[in-house]
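Scrolling down, you'll hit the structures one after another.
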Structure P
């Protein structure tokens, strides 16, 4: 009797211990197929840092050769992971290329997050590329554009169409209604005013507005002009004759639109060398058993080395879950780097790839001391 009672007691104790320990061994939840509006805004709010300063406003990219790494990038990386990036629209093209399940775009400027929220609304409101361009540039949609129109035909059709003030006001209000009334994102009045400011730049910034918008608007660039226009950025190819931009085809456009409608492209405010944003993304990925597919850096590392913040950045990157296929995409100024990269592809900037894990290992082993050390680990 005592033996049976003792045996039963032992079983109960084992079951209690197993029950208490179960949460410690619970399998990670997979990445969501869709984020609720509440979850999307909570990630933005919880992961973001205070907005910081950058010397240029960066309404769009100035990297004309940014597609040149895509063929190699597609060979090296695996679909279904997580894309990370910085800056505005160039991320959409890279997202189409690497086919992630989710994306986080982190920029020190809150204005960039708000610009991406404007983009989000326009994607959701626009069933096809022509409607998207009509809203983005506040120009009436030209006739005869369809799903088969090439990007060259799209931009040529819009190029000489004048901005429409009534359409601008309607689109501005539609963006506000989509973000605040439909999604119920807690954007402040100042946020909404800044979204309108960004939209006015796209529509009304003189000769550089609309399809001719370029990086020089808002004080960007390095002087001397020559920055590519929006039209040029969307009509270049990958160096092998294929245009891979998010506006190159309806199929590419739908990839981004579908992710936007599922709240799977998450814009954050954060410093790459800051204490919170990148580490919060890393923790989220660990909790969902996900890996970074690609991390687009532009030329942010150059500034991090100038400001002596690069160690904090690589320490942050070391917290991200990755594998041997995970890639950095970095842009270098060909005029400032040693011989082998000087003036890459005849353009001001050259895009390069580098395994993230190799960079982290080099940092941890003390083999990174200067910006050139990182550049020389990279390849086209």
Structure Q
């Protein structure tokens, strides 16, 4: 067995000890079988309230069958980046379908939502520019700002008035970019998109939103929060993911043809990554059919999420400002979040503890992720397990 104690890495022991003391050390556990509402984690059979599979499509046989058929026709690996020979007809078809779905001129696929965000940000701005970023944006947006080498100005979460003040003093910059999640992944609340649109137009700033957790769930057609608020036509850069409500894998950017052409030429994660397998695109196409044909999935999900939030509030839980299928139980300290998660696990429920740096210090929580596949019986069991804060 190779030596695992090379002296140049001795500093890791002290760092791990510090993480343990703070309740912040993470460990992986292996899932047996398919990703679904019921999962086997480390040998325990649990109801899964930790998944982003909001429409319960990740295990849908229609997606699996589409991927199988595509693999039989085209094989598995893409073998090259999209700009070499990795761009398949299935990728082209999916991009066209996403553009139609989003109501934009064009769309571009990335290997992940993380790659879509980092690549797009770094392609749009650079030295001499400025990025205005919500204080609770996803890590991929934060990292994209850093990679761009533009100045990054953080405004308090959802505080569009503070953003207005920052924009007022930004005239010296070449380009200005406002970037935000539309639906925040840990808090379950939404960005004030109507106000952000107005500010972007008034200050001649680009506006980029990440609809990762809203795609497929919000809006009449499932396009996200921007559709629900009626402002999508005024937002030039829209990012989404295939890996949450759509049950597949990858990310995308939707916008004008010239935006997409620029990203093809300048987004490094797109240019220098091997293209995703064509089978993934086939599964995503099947998922988009389901989103179109079965709107009751998202409608029922949001109705049940609202009822669950009300119930948890009545029991004394702090669920923050959640308005979605993402419901945080804010408990404050990491140790309490871990203990509560373990208590629920003993009742056959998996609800993950979320700790810094995923949330700010003092805001450790349990993140309940409701999906259209959860039954009333499952939700009742969860409520019973949380009968006392």
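No value in this document is a laboratory result; all are computed from the given coordinates. None of the values given here were measured: they were computed from a predicted structure. Cβ atoms are built from the backbone, for glycine too; each structure is taken alone.
Which one of P, Q has mean count of other Cβ atoms within 10 Å over residues 279-286, as calculated from the coordinates, equal to 19.1?
On the way: P: 19.1; Q: 26.2.
Structure of origin is P.
When Kirkwood radius over Cα pairs in Å, for residues 31-102 alone is calculated for each of the structures P, Q, which structure yields the highest value?
Numbers: P: 14.6; Q: 15.0.
When Kirkwood radius over Cα pairs in Å, for residues 31-102 alone is computed for each of P, Q, structure Q gives the biggest number.
I have -0.33, -0.44, -1.17 for log10 I(q)/I(0) by the Debye sum over Cα atoms at q = 0.07, 0.08, 0.13 Å⁻¹, calculated from one of the structures P, Q. Which structure is it? Let's see the in-between values first.
Details: P: -0.34, -0.43, -1.07; Q: -0.33, -0.44, -1.17.
Traced to structure Q.
Between P, Q, which one scores greatest on FRET efficiency 1/(1 + (r/R0)^6) of positions 199 and 303 (r between Cβ atoms, R0 = 30 Å, to 0.05)? Could the numbers behind the result be given before it?
Details: P: 0.65; Q: 0.40.
Top value of FRET efficiency 1/(1 + (r/R0)^6) of positions 199 and 303 (r between Cβ atoms, R0 = 30 Å, to 0.05), among P, Q, belongs to structure P.
Upon calculation of distance in nm of label points 7 Å out along Cα→Cβ at positions 87 and 231 from the atomic coordinates, which of the structures P, Q produces 3.3?
The read-out was computed on structure Q.
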